[in-house]
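J.: As structure tokens, here come the structures.
Please treat every number below as a calculation from the coordinates, not as lab data. Computed from a predicted model, the values in this text were never measured in an experiment. Cβ atoms are built from the backbone, for glycine too; each structure is taken alone.
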Structure I
Amino acid sequence: MKIKIRVPSTTVNLGPGFDVFGAALSLYNQFETEYVPNSKTTKFILQGEGENTLPKGSKNLVWKSMQATFKVLGENRYNLNNLNIKINTSIPLSGGLGSSASAIVGGITLANVLCGDKLNKFQIAELAVKIEGHPDNVVAAVFGGLCICVKDNDDRYETAVSLPVPKLKVVLCVPSFELRTKHARQIVPKKVNLKDVVFNISRAALLTAAFCNKDYSLLKQGMQDKIHQPYRGKIIASMNEILETAVSAGAYGSFLSGSGPTIAAFCNKKDAQNIQKTMIKRWEKNNISVKSYILDFDAKGVLSI
């Protein structure tokens with residue numbers, strides 16, 4: 001029997017909510033596995049984004065996540081010699097849309113289903129956070145919708161709270177250059193000014209109110225940030241200009257998706273195409289080509305299909 005699942009892309013931070021806010025979107029990676037005992041030949045197939053660059057077999061993040069799950073569940077009968085694995089990747093790599101989180105959640109879920117669904121979604125999320133290192137992308141990928149992630153005093157993932165899923169479109173522009181998450185995280189200072197902290201707390205509170213009250217006019221101010229975007233803007237060409245362009249074209253708010261370089265804008269359906277065209281043109285003024293998507297929010301998270 002083949003097991004087939006899909007995992008949504010994610011956008012996180014939403015401006016002021018560094019490592020706190022995460023949302024699942026309707027662009028998906030698909031993962032398949034099949035147990036073939038006593039087989040002389042098995043397949044590890046990559047399709048889509050990174051099919052010629054991502055590692056196969058033991059070094060692949062999906063397989064590493066499967067192995068971690070087998071270890072947690074005390075299962076040792078599955079290995080690369082008796083599993084067919086197929087990965088179809090639609091989420092851009094190194095773009096700030098949760099491609100690695102998708103691989104982790106996908107691997108854990110494949111292994112969990114193979115072993116009889118012994119882990120619930122909360123346990124899948126906990127294991128995914130341990131592998132990923134921070135919660136926002138993986139939690140949104142597991143639960144779907146719009147999530148607030150909470151850590152304890154030791155910086156460990158503690159819980160997540162779901163917010164109402166907005167009936168908005170998300171315009172994404174993914175520039176052609178890559179930005180490694182590790183580098184983008186290193187450039188953010190370890191200590192920040194108290195005034196900047198207060199600034200971000202007020203914006204994060206405003207952002208939460210906007211979603212709870214469905215008052216999206218608050219997003220323009222609620223998505224402002226002084227903790228990470230000013231620093232990442234130094235290594236992402238045209239970031240500030242694109243953020244301003246999106247709002248000027250009619251978006252409720254715009255922000256750097258995750259660690260970037262993708263820029264996202266929340267908007268009404270009727271304005272989405274114009275906002276997309278305007279953002280693309282602004283990138284092209286700097287001779288930067290982009291992939292662009294108009295997506296919905298995904299409300300279900302990781303799902304068997």
Structure II
Amino acid sequence: MRIIILRVLSLSFILIDCKSSIQPPDEQFKQQWYAGKAELTSYDLQQARYGEIRNGEAVLIFVTEDFSKEKLIKLDDPDKTVDKIRVMKMNMTKKFATGIYPYSMMLSVFTPVSKNGKEKTVKADCSSQEWCGHTFSQLKLSGNNYRWQLHSYFEKEGDQDKKVDAMLLEDELWNRIRINPTNLPQGKVAMVPGLFWQRLSHSEMRIEEAVLNLSKADTFFIQDNAAQLYTIHYPAAQRTLQIYFQIDFPHQILAWQETYPDGIGNKKMLTTKAILKKSIWLDYWKHNTIADSTYLDSLQLMHYER
């Protein structure tokens with residue numbers, strides 16, 4: 001299965017005004033996402049790093065969970081407490097190699113489920129491991145701010161802890177696509193750039209202006225199904241992220257591409273791409289035996305055990 005991207009659609013500067021009250025998800029959403037399974041999707045990955053394109057694999061995991069409103073962690077027994085909210089959790093993993101040494105990266109984002117999408121994402125965190133060292137960063141909602149923490153192996157970064165205004169997070173947009181893409185923000189928006197981007201570019205935590213646009217991707221098809229295109233463009237950083245997803249529910253992520261200056265010294269514009277391979281729905285947390293590794297074949301992922 002291959003996806004063909006024939007052209008890049010132009011940006012729009014239309015602003016959406018969402019004034020209606022928060023509404024719960026509809027029955028179709030509940031039947032799909034409250035059935036006790038997660039959507040697991042694998043992607044062929046071409047990752048820009050150090051001025052070259054590296055082959056790898058990416059996985060997106062979407063699942064709803066009961067989350068503690070106070071502690072902002074997953075509840076072990078949600079039926080025994082009122083301290084809970086239902087969140088859409090996205091786990092994104094990337095694995096690729098740079099020369100002799102491998103990268104393993106993971107992003108987790110927790111967004112309250114509401115049809116109008118007016119509740120702020122409560123937490124996002126990112127970890128990166130490679131042979132030089134490893135790092136962990138986290139954004140945690142506290143009132144009108146996010147508390148941002150970074151723990152890094154690298155001297156120039158070290159340990160950092162500061163507050164930023166609770167603006168829109170780039171990383172939450174993936175969840176908002178899955179919850180209700182009709183309420184995706186558009187136009188010029190002050191936003192916190194993605195944690196993966198911050199990690200790979202060694203950028204400081206800061207709010208940047210982005211231009212967001214949602215449009216129909218008429219020239220992008222999988223098995224004759226049209227996709228929608230969501231474009232996030234940062235003029236100052238010369239960076240553009242494009243996410244392609246199904247128009248129809250459940251709005252599966254079909255592919256994405258991210259273009260920005262990459263490399264050391266004389267940087268050049270490179271494009272990271274991820275294209276859907278396989279997808280299954282599974283209560284994966286119950287499948288941890290060696291025999292269950294056959295599910296990796298279903299997703300066309302690398303085996304680590306047999």
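J.: Here mean count of other Cβ atoms within 10 Å over residues 66-73 has been calculated and equals 14.0, so which of I, II was it run on?
T.: Numbers: I: 18.9; II: 14.0.
Source structure: II.
J.: Comparing structures I, II by relative contact order in percent (Cα under 8 Å, 6 or more apart), which one has the largest value? Walk me through the numbers before you get to the answer.
T.: Values: I: 25; II: 19.
Between I, II, the highest calculated value is found for I.
J.: The value 61, 43, 35 for Cα extents along the principal axes in Å was derived from one model only; which of I, II is it?
T.: Value 61, 43, 35 for Cα extents along the principal axes in Å corresponds to I out of I, II.
J.: Tell me which structure, out of I, II, gives -2000 once helix-only ellipticity at 222 nm (-39500 (n - 2.57) for each DSSP H run of 4 or more, over all residues; to 500) is calculated. Intermediate values should be presented prior to the final figure.
T.: On the way: I: -11000; II: -2000.
It was calculated from structure II.
J.: Here FRET efficiency 1/(1 + (r/R0)^6) of positions 26 and 162 (r between Cβ atoms, R0 = 41 Å, to 0.05) has been calculated and equals 1.00, so which of I, II was it run on? Intermediate values should be presented prior to the final figure.
T.: Numbers: I: 1.00; II: 0.55.
Structure of origin is I.
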